[in-house]
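Structures are listed in the sections that come next.
Every read-out reported here was derived from the displayed coordinates using simple, explicitly stated rules and does not represent laboratory data. Note that the structure is predicted; figures quoted are calculated from it, not measured. Cβ atoms are built from the backbone, for glycine too; each structure is taken alone.
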Structure P
């Protein structure tokens, strides 16, 4: 056996052992993508099984020209931006608040992160009936106590209602990441800055926030991935309405797939969602990358 073959043999065994897992993972990802791409180019409506065949980009044109398309894209971007902003700002504030020792801090931290473990459907039902109901909800009772007219969130402010309930669920995730990051903050550096006369805002600006740059990047990227597919909260509460007021891209795809029984158009919408996710991800990666290089 040559020396080259002898050197290659030790590397070949690990690769052969990894091959089944790699091939399985590749097929797990590529097969649904190829099938979606195929269905997006054919006429495939479950209510019209006799009408089928290749139609090219007609499904994409139909999805993009849907009257709800523009509103769905705007609502999706609005939901992502609002929830990320609320969770990052609120998460940093709560993390700083519970970072200092006080009696019962462990219990408070546990209560802070508990909403993250609530299922989306349960979260939506709780906010819809317990908090935002215009008759017996908590917000309605508070409004009546002060002599104001209760607000019907699901009818008057549907997108605001969705943002609130989704933010409530994702805020603990951001808070948990930031609390963990603050544990590694150099206490001696903070004490030295305090002794030099640095104000609390100066410490926050020049020490705490730069230290949280990478955790913020992690929170933004993870939340962006999951927020693009928010569905349960909208389906359970507003049903995408009134009209299209709270319809996002995921719910629009659902309407095409299960309400209109048009798997072809729904497949085209799914591929558009993948494209939108990549565009947003590229934008955020560049934006966060610049902030980390400073």
Structure Q
């Protein structure tokens, strides 16, 4: 009969913890669970957003980009389709990062399965990292699908010029919306609450952040409002990765979004640790 004893690494003396420091096995398991959840319905979670974003490109280039229209950015004339394409890619990434992160805990609270997140031997930081990791992964999957569709679309150039900027600002932006999604799922008590944040916070900030226009063309008041929008720095930095020019200083935008991510991460950590609206 085969030996059924546990492996040596799972044996510990009484009172000595088997899991020390970071529970990498549990963290990886929850991350894979989050990724598999949206991959099982990838037609809805990845390919549908890619098609919707491509339709945005088609509509706006046909309606506004005809006749060789260009946008002047930092003294350089850029074809309109090439200008809006990076903004549309990262906008799709941000919206889907939020959608993924705002779903996990919320559906657990509504269906009564929140215990599946609370009972495993995971620390608060590991739980938060796995949830955000799944959301960021979905964001990059959507971004890759949108980029591929635009690369095959005639009349649009999405050749990367600074890959580091694309990856860095894509990561910072996706993490920003993932943390916002976790914060929303902690606060929300029903799907209407999450939908309200999507419709009245995320969507307006994304659409009014310079995705379809250069903020330099706006009046000074609206320029100031745009510069107070975190989405503006994400889109500007991400666009820099494709075009080599940006609406704002790259270093300032990077530091601003990184600081916001740190603050949101600490806030989410504190709320998860306190059990607010999660633990009875």
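Figure out for me which of the structures P, Q the number 19.9 belongs to, where mean count of other Cβ atoms within 10 Å over residues 75-82 was derived from the coordinates. Write down the numbers at each step before the final one.
Numbers: P: 19.9; Q: 16.1.
This value belongs to structure P.
In terms of mean count of other Cβ atoms within 10 Å over residues 219-226, which of structures P, Q is highest?
Details: P: 17.2; Q: 12.1.
Result for mean count of other Cβ atoms within 10 Å over residues 219-226 over P, Q: largest is P.
Of the structures labelled P, Q, which one yields 24 when relative contact order in percent (Cα under 8 Å, 6 or more apart) is computed from its coordinates?
Values: P: 28; Q: 24.
Of the options listed, only Q reproduces it.
Consider the structures P, Q: one of them gives -1.11, -1.18 for log10 I(q)/I(0) by the Debye sum over Cα atoms at q = 0.18, 0.24 Å⁻¹, for residues 51-146 alone as calculated from the coordinates. Say which. Before the final figure, lay out the partial values.
Values: P: -1.11, -1.18; Q: -0.85, -1.15.
It was calculated from structure P.
With Rg and Dmax of the Cα atoms in Å derived from the coordinates and found to be 24.8, 91, which of P, Q does the value describe? Walk me through the intermediate numbers first.
Values: P: 24.8, 91; Q: 21.2, 80.
Derived from P, not from the others.
Here FRET efficiency 1/(1 + (r/R0)^6) of positions 59 and 187 (r between Cβ atoms, R0 = 41 Å, to 0.05) was calculated and came to 0.10; which of the structures P, Q was it taken from? Walk me through the intermediate numbers first.
Details: P: 0.10; Q: 0.75.
The structure behind it is P.
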